[in-house]
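Colleague: What follows is a set of structures for review.
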Structure P
Amino acid sequence: MPRKDARRATLNDVARVAGVSRQTVSNALNAPHLLRPDTLAQVRTAIDRLGYRPNRNARSLRTRRSCLIGYRIYPSHPDRLGWVLDRFLHAVADAARVAGYHLVVFTPDDEAREVDTYTALVQTRSVDGFLLSGVRHEDEVARWLHRRKVPFVAYGRLPEESGDAWVDVDNAAGTALAVDHLVALGHRRIAFLGWAEGDRIGDERARGWRAAMERHGLTGPLIRGHTPDRIPAARAAAERLLELADPPTAVVAASDTIAVGVLQAARARGVSVGRDLAVVGFDDTPSAALLTPTLTSVSQPVEEAARLLVDMLVTRLAGHRPSRRAVLLEPTLVVRESSCPLPAPVAES
């Protein structure tokens with residue numbers, strides 16, 4: 001709980017409580033890569049305990065920086081569940097605050113000319129650097145920032161040859177976890193319902209499903225459907241899967257939004273999810289635990305990703321190279337009611 005003293009906590013106060021030097025606290029704020037992980041955690045605990053906030057105005061005058069990080073937000077859609085990046089944005093804001101930075105969130109004036117918005121922010125020195133998310137194959141914004149040597153980090157894998165810093169979740173490992181879980185429950189006809197090919201994240205999740213199926217010897221015609229990330233479209237695509245002569249007994253969905261479409265399609269056909277059909281989503285959105293049945297889903301460690309990304313960007317802004325340039329985090333599977341054992345065959349009378 002932050003201290004509620006009338007006097008504002010100082011850098012010296014943090015150093016005293018953390019049992020470190022003033023310079024160590026300064027490094028934690030401006031160059032976290034210089035500290036051991038345990039020392040960095042010790043200083044951050046003291047910062048939170050004291051409610052310490054760096055004087056951003058004084059720091060800006062001294063460093064000629066704005067102490068602001070730019071982050072492009074994406075529009076919500078009524079046919080999608082709460083996006084996992086909502087959690088990510090909150091975690092980034094918390095990590096940036098501890099490091100003495102604030103977020104500037106923005107949307108492009110024109111989606112087709114997204115780079116123009118970044119150009120304006122850079123030219124007016126409105127931000128010191130950017131944190132990207134939702135990066136695509138051959139991402140135009142990442143390439144533009146790289147060419148102009150604008151500090152940035154990405155939540156999403158970037159080409160190795162670029163040398164740019166990124167953190168990502170192992171999407172293929174996530175869908176492999178889902179397949180392993182379903183195979184352990186007795187399922188063999190496990191379908192994958194995801195986005196059209198060409199989407200970086202969707203392709204990785206499809207690859208993990210396919211590789212896990214092959215690893216379990218389930219190579220015989222694989223069942224895959226395609227759908228936009230919208231509930232009505234996912235429902236229509238799931239209906240086509242369930243109408244097959246030999247329908248799947250389990251479905252791995254590329255997102256929780258798509259999984260909800262599967263739940264709706266099953267309900268419309270009188271198929272009970274969690275009894276007749278097993279369904280696993282991806283992203284573990286807040287709605288996953290509120291659905292009926294509750295949804296088994298792959299969870300991303302977004303809070304850890306946010307902390308790592310802010311550390312990388314702050315290090316870059318201090319003129320140093322991050323000690324870790326590319327970090328791939330492992331997801332976990334949150335098991336709930338929607339994944340069930342393979343139903344026993346009905347005995348003929």
Structure Q
Amino acid sequence: MQWAEQKYVVLALTIGLVFGGLGQLSGLPLPWMLGPMIGNTIAALLGVPVRGPDKLRPLVMPVIGVMLGSSVTVALFSQLGDWVLTLILLPIFLVAATGISFLVYSRIGKYDAVTAFYSAMPGGLNEMLMMGAAAGGDEKRIALAHAARVLIVIFFVVLFYWLALGVTSIGSAGWIGISELTYLDYAIFGFCMIVGAWLGQLLNFPAAPIFGPMLLSAAAHLIGWVSIAPPTVFIIVAQLVIGTVIGSRFVGVSPVAVAKDLALAVVSATSMLLISIVFAEMIVWTTGMGMSQAFLAYSPGGLTEMTLLTLAMNQDVTYVSVMHLFRITIVIAIAPIVFERVVKRRPQR
């Protein structure tokens with residue numbers, strides 16, 4: 001049985017590799033994440049027995065964290081004043097986005113209050129799934145809602161950049177070969193990944209395997225201990241694994257059986273993104289920040305996926321990742337409180 005599962009993992013990674021290569025050739029933004037995600041989503045919905053490399057995901061997440069940390073520079077601290085308004089508006093954005101999404105799932109989808117609430121909260125998939133299951137919600141629907149939200153948000157964000165903002169190419173620092181790093185560089189990156197992931201777990205950071213290594217990598221780059229990003233091939237492998245895991249979440253799901261759930265996810269994610277545009281416009285009008293950057297800060301995707309998109313679009317990774325970290329932290333902290341005091345007490349029809 002174990003060998004059969006491993007075969008399906010290899011199959012999923014192979015599909016991811018093929019679609020990643022096609023994405024690279026076609027000029028798709030973030031091809032090594034979006035390509036595997038598209039390929040494995042199609043395969044899963046067609047009934048192909050793909051399996052996500054879930055055991056590899058914790059190993060590659062610190063690589064992404066170290067890469068994101070390498071983009072931190074002293075110059076960005078001059079922009080800290082622009083972050084304040086974004087943080088002030090963030091809770092208001094969460095109330096508006098979650099409220100609209102909750103109405104979609106409860107009124108249109110007729111979900112029960114628990115399932116609708118934890119499907120609507122724009123937090124991490126694993127955290128919302130655990131909380132929702134503990135409260136008595138439908139685990140499968142909650143998982144599908146969040147997996148679909150991440151998938152749809154990524155597609156719509158890329159589409160928005162292309163059609164509305166005219167961004168057709170991605171920022172790139174060029175290819176970094178394995179031999180370009182010294183042994184000391186590798187030692188520092190290894191330390192950042194291992195110790196950073198451990199510290200992230202110890203301090204209960206959301207997305208700890210990414211954010212912990214990102215903080216240590218940022219510190220190492222600011223101090224000057226290292227001045228280069230991880231080798232490009234490592235980043236490609238990490239993105240390949242993440243994209244394959246996202247796409248494979250739809251395995252075993254019949255397209256006909258989940259047509260309603262997917263349609264609800266489209267309506268929910270679209271509503272959240274429209275609200276994101278409104279709040280991003282407030283930031284642009286008040287601070288003069290570029291729309292492309294402000295929009296990424298409010299887009300309700302996963303922290304990993306949105307920071308990778310930010311890097312691909314050549315925007316401020318630190319600003320966007322911090323906003324998403326705060327978003328997930330706020331959601332995890334207040335979700336049980338709001339559920340007990342508001343949702344659980346609302347009259348049932």
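Just so it is clear, none of the values below were taken in a lab; they were calculated from the coordinates. Keep in mind the model is a prediction, meaning the values are calculated, not measured.
Colleague: Which of P, Q yields 44, 22, 18 for semi-axes √(5λ) of the Cα gyration tensor in Å, as computed?
Modeller: Structure P accounts for this read-out.
Colleague: If log10 I(q)/I(0) by the Debye sum over Cα atoms at q = 0.16, 0.20, 0.23, 0.29 Å⁻¹, for residues 212-251 alone computes to -0.57, -0.71, -0.79, -0.92, which of P, Q did it come from?
Modeller: Q
Colleague: If you work out relative contact order in percent (Cα under 8 Å, 6 or more apart) for P, Q, which one comes out largest?
Modeller: Values: P: 19; Q: 31.
Comparing P, Q, the top value of relative contact order in percent (Cα under 8 Å, 6 or more apart) belongs to Q.
Colleague: A value of -23500 was derived for helix-only ellipticity at 222 nm (-39500 (n - 2.57) for each DSSP H run of 4 or more, over all residues; to 500); which structure in P, Q was it taken from?
Modeller: This value belongs to structure Q.
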